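Visitor: Take a look at the structures below.
Read-outs throughout are calculated quantities, based only on the coordinates presented, and are distinct from any laboratory measurement. Note that this is a predicted model, so its numbers are computed, not measured. Cβ atoms are built from the backbone, for glycine too; each structure is taken alone.
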Structure I
Amino acid sequence: MNFDHPLLLGVAVLVTAAAIAAYVAVQKRRTAAMTAAGFAPVRSRRASLRRHMPYALLLAALPVLIAGLARPQAELAVPRVAGTVLLAFDVSNSMKATDVAPSRLAAAQAAAASFVDDQPDSVDVGVVVFGEQALVTQQPTDDHGAAIAAINRAAASGGTSLGQAILVALGTITGKPVALPADGAAPDTRALGYWPSATIVVFSDGQDTGGPDAEAASELAAAAGVRIQTVGVGTAKGGTVEVDGYQLATALDEQLLTEIAQVTGGAYHQAGDATQLADTTRSIDLRLTTKKEPVELTAPFAGAALLLLALGAFLGTRWQGRFV
């Protein structure tokens, strides 16, 4: 605990000491006067308690009240929604499909923008777009307008690598490149650190057309304490897109998106159109963290002083028939 005006604590000590000294002196003179008048001093412990307790409470209120005027502060753990969210956007050709109106990509963009708007300033939002490769188009920032602008710039083309999207997003969170070992060996997860306040939200139809392995990448994220939430964009019935003059069928792969999320303790979210998809993103779980923040304690000190004053006044009136 610290005080904005610590010198007042010295004043509190001096004032309290002076008040106690004055009270003791008054009591001594009172006892001497009673003795001189022929009255025996009261020796009963109960009577002595009733005589002195109201004044003790009034004197105790003095340092508490002055300490409150010194504006005490303490660092308390305050719960809040905080951390880092990486929005990973599938911008492959399959996202041009219109089985979700007006298109999968447009619906995902609308939902993600709504999601960003709903986040408090304590959440930093970054944007990753991915096709066959993944690219960070906006580093995590509390400027949510910049994140929305990056979302709206996304355009569809090429294939899909969910694994690459997860690795690039994870690298952005940890601040270092992240890759799966080429020889299939178990990756060294110790260098990743632990990031429990970070979340990756993947917007995709789940049509994974290239490596690295998405589930292996998810296991890396889980080891780093990063949770992945997936949002399925599309329908099981699917649709068709034109690529290089050919009509290609594409459908939502819910199973893969579910498995990716569950590896990290996240969840898969499904929606059928832009409005439903926006509602779905609002239900995405973010981490509730705590942050130590200075909290002023003047009000509790003042309240305690008033309580002591009120109790002293009550006991003085009840036991002695007067306030002082």
Structure II
Amino acid sequence: MSGVLFVTDPLAGLVGDIDASVGLMSATQGLGFQVWCCGPEELAVVDERVRARARRIRLRPRQAIGGDHRWIVDATWWDEVESAVVDVASLDLVHLRIDPPVDPRYLHTTYLLDLVEQAGTRVINRPEGIRAMHEKLIALHFPELCPPTYVGADPTELRSFVARVGTAVVKPVDGFAGLDVWLVHDDQGAVALLESASHGGRRLVIAQQYLSDVAHGNKRLFLLDGDIVGAVLRRPAVDDFRIGPPVAPAELDEDDHAIVAALGPVLRKHGLAIAGLDVIGGRLIEVNVTCPGGMHKTDALLGTQLSQTIVSRLFEGVLV
């Protein structure tokens, strides 16, 4: 069967004008491949084969207007063409695009998709790689590239770290999309904030020294099979220290290339084909591998073709 399966969260929850998964679907459709979708709960193993109760969809036309990171799309951005039970390994490619955290639901999905890989169909990103390389903690393998960092749950130790670095960004190890991210200063409010962030010492968090260079932007480096295919600059909102949507192209420098040179071979080794690296002031902050995003927004804003580039290169050797 010719087509691509996207294992995603519910389609109704994907935002058609910005979601990176939607951009990859659109690019896949543009190459002439059928787009199939299912949720993790719609996967099963039957007679030693992974099956999916899936829907084939057709994306409606979209348009970029320039100067905005959102696409112009219909409120309902897709139409269902058919539904069927498909043999997942018979498809050309599988995208694992579930939002983090890598919780039991996510992990159980990776174990089923291991069987798809064993049957000869590539899964992006590779399930084994996602289990082996936690996206919030990959950077710890390269301390020389990162700002000072503490990982733990002890509020007292967290407080000592904040006192040492002055100001820290604190976030849960299993967090995503800017949720539960705290900016903690070395002042009398630090203890209460750190107790809340760590749930009184019961929740593992990662704390990193706040880098004032963030005012000049956070670079998102888009990697495919360990190589840079694009970069965009993002900045905090005026009234929020957290990073907002893309605003401009990002110029690559020696620090960026050094980070990619160090990280690229590790990503390739673990089959983490699509990755998004966050870099501030030449320091590696985070490596997004579970459901890397930002490509579709960047394409809308800058007129780039990141989604198309990624999909085309993934299909090298598949297209005839």
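Visitor: Here mean projected area of the Cα convex hull in nm² has been calculated and equals 16.6, so which of I, II was it run on?
Guide: Computed on structure II.
Visitor: I have 4.9 for distance in nm of label points 7 Å out along Cα→Cβ at positions 187 and 227, calculated from one of the structures I, II. Which structure is it?
Guide: II
Visitor: Here's another thing I want to ask about it. Starting from the value 9.0: which structure in I, II was distance in nm of label points 7 Å out along Cα→Cβ at positions 27 and 251 calculated from?
Guide: The value was obtained from structure I.
Visitor: I have -8000 for helix-only ellipticity at 222 nm (-39500 (n - 2.57) for each DSSP H run of 4 or more, over all residues; to 500), calculated from one of the structures I, II. Which structure is it?
Guide: Traced to structure II.
Visitor: Here mean count of other Cβ atoms within 10 Å over residues 91-98 has been calculated and equals 24.4, so which of I, II was it run on?
Guide: I
Visitor: Given 18, 46, 26, 8, 2, 0 as the derived value for P(r) over Cα pairs in 10 Å bins from 0, in percent, for residues 3-74 alone, which of the supplied structures I, II does it correspond to?
Guide: II
Visitor: The value 59 for volume of the Cα convex hull per residue in Å³, for residues 107-146 alone was derived from one model only; which of I, II is it?
Guide: I
Visitor: Next question, about the same structure. If we compute relative contact order in percent (Cα under 8 Å, 6 or more apart) for structures I, II, which one ends up with the highest value?
Guide: When relative contact order in percent (Cα under 8 Å, 6 or more apart) is computed for each of I, II, structure I gives the biggest number.
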